[in-house]
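Every read-out reported here was derived from the displayed coordinates using simple, explicitly stated rules and does not represent laboratory data. Small disclaimer: the values here were computed from a predicted structure and weren't measured. Cβ atoms are built from the backbone, for glycine too; each structure is taken alone.
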Structure I
Amino acid sequence: MSAHRSVTLARLLQLASPALPVGAYSYSQGLEAAVAAGIVHDANSAAGWIGDMLDLSVARLEAPVLLRLHEAWRGADFEAVARWNELFLASREAAELRAETAQMGFSLRRLVLELGLGDEARRGALATPEEVGFPTPFAFASAAWCIEPQEALIAYLWAWVENQAMAAMKAVPVGQTDAQRLLALLGERLPDVAEDAAAWRDDELGNVTPGLGLLSSRHETQYSRLFRS
């Protein structure tokens with residue numbers, strides 16, 4: 001492996017790391033509400049819930065949007081960046097989910113700007129919107145570090161799956177071994193999800209998860225909560 005390739009891999013791992021200071025650990029993306037409703041109650045139901053979320057929501061909208069944002073940042077197409085960022089924010093099914101991506105986006109944007117990634121024009125475009133969804137600065141950082149789009153997306157998906165597994169360990173609860181089985185199972189699917197995401201046309205994008213929207217709305221007034229979503 002070349003030195004450049006090794007550095008790129010290290011930066012990819014940095015973006016996918018749970019140590020990335022964006023507060024992802026404080027969100028369950030509806031999983032906690034599904035536990036409270038009795039939909040998720042053990043390792044198998046947790047794997048089913050997370051797998052459905054991956055297939056029906058993340059793979060159908062979030063993943064393709066990330067690829068489009070990566071392309072837009074590479075090409076300095078700031079109009080496209082703004083359009084996809086606004087679409088992603090508008091696509092969030094409930095107030096908590098929108099607040100989640102906006103908070104994580106704010107934190108990651110601040111980090112990458114403090115690190116001085118990208119050129120002045122791109123940093124200016126990133127700093128301009130009042131709100132950015134999390135995929136926007138993630139795509140910015142991966143493009144600035146010359147990470148290939150498919151690799152960046154797999155890292156993004158892995159970070160999402162890992163955070164869901166960590167949430168399941170706390171909320172269900174799921175044991176550590178079962179959580180690792182879940183990660184192994186879903187991790188094998190990520191390359192196919194990333195490949196499919198690159199094939200979706202713009203007019204095909206959309207996440208159809210009404211159950212998630214309802215549960216996320218209920219979570220806002222849930223009596224006992226560990227997570228912010």
Structure II
Amino acid sequence: MRRPAVLPTVLPAALLAAGLLLTGCSAGDTTKQSADPKQALASAKRQLDTTSGVRIGLHADRLPTGVNGLRDATGVGIHPPAFQGSIKVAVGGVDADAAVVATGGKVYAKLPFTSRYTPINPADYGAPDPARLLARRGGLSSMLTSARDVKRASQVRDGKRVLTRYTATVPGTTISSIIPSARSTASFAAAFTLDDRDRLAKAVLSGPFYPKAKDVTYAVTFGDYGLHRAIKIP
């Protein structure tokens with residue numbers, strides 16, 4: 001008959017513990033939300049620069065008529081900068097796919113209807129050296145610290161991960177170091193999505209990537225941080 005008397009003692013203690021737990025979560029969330037956006041992007045650059053390797057995907061829905069340029073790139077980038085994967089370029093109004101290995105400042109491609117890798121100059125196809133995508137200076141990570149007017153836009157949940165999206169503008173001088181045909185005097189609209197560890201998960205860039213053509217939007221995705229891959233000249 002005395003057991004119910006325990007409830008008045010246990011219940012307030014339980015409620016207090018729950019309240020402290022909720023308060024702790026709220027404080028953690030607030031700290032995350034109030035983090036300086038530029039510091040978050042700087043952290044993302046450090047992690048992209050120091051990872052052993054990462055899976056990269058680059059895609060443009062379409063290129064303006066008459067433009068020769070990069071449509072897609074999918075593969076693995078590592079440090080020191082090297083890339084192995086495939087690219088799709090638009091040349092003369094036709095899309096062409098090629099397996100690519102880029103390392104040591106040289107790019108090799110297995111072009112359509114060939115069985116061997118041969119050296120190519122990616123500029124002939126309006127494309128950058130894929131290995132440069134992961135360069136610590138002048139590569140994709142440089143966008144993160146050269147970005148201006150950085151603002152925290154929104155948060156979304158992806159399974160157990162919380163992704164934070166930031167908007168910004170990136171100087172054309174930075175973009176042209178990645179895709180040489182980009183107008184260096186322009187500003188490019190950018191949106192960066194960081195995961196809950198401040199790693200760059202996605203970048204969307206819009207602007208004048210090609211001369212005398214309409215603006216193009218590229219989406220670049222990053223995943224599998226910490227990959228190890230030996231990339232050698234084929």
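Once distance in nm of label points 7 Å out along Cα→Cβ at positions 47 and 151 is evaluated on every structure in I, II, the highest one turns out to be I. Computing helix-only ellipticity at 222 nm (-39500 (n - 2.57) for each DSSP H run of 4 or more, over all residues; to 500) across structures I, II gives -20500 for structure I.
With respect to distance in nm of label points 7 Å out along Cα→Cβ at positions 167 and 191, the largest value across structures I, II is given by I.
When FRET efficiency 1/(1 + (r/R0)^6) of positions 119 and 215 (r between Cβ atoms, R0 = 41 Å, to 0.05) is calculated for each of I, II, the greatest value falls to II. As an exercise: Cα Rg over 2.2 N^0.38 Å, calculated from one structure in I, II, equals 0.98. Which structure is it? Source structure: I.
In this comparison of I, II, the computed figure 60 for percent of Cα pairs over 18 Å apart, for residues 87-182 alone is attributed to II.
To which of I, II does the computed value 20 (relative contact order in percent (Cα under 8 Å, 6 or more apart)) belong? Answer for the origin of the read-out: II. One of I, II was used to compute mean count of other Cβ atoms within 10 Å over residues 103-110, and the result was 20.1. Which label is that? Traced to structure I.
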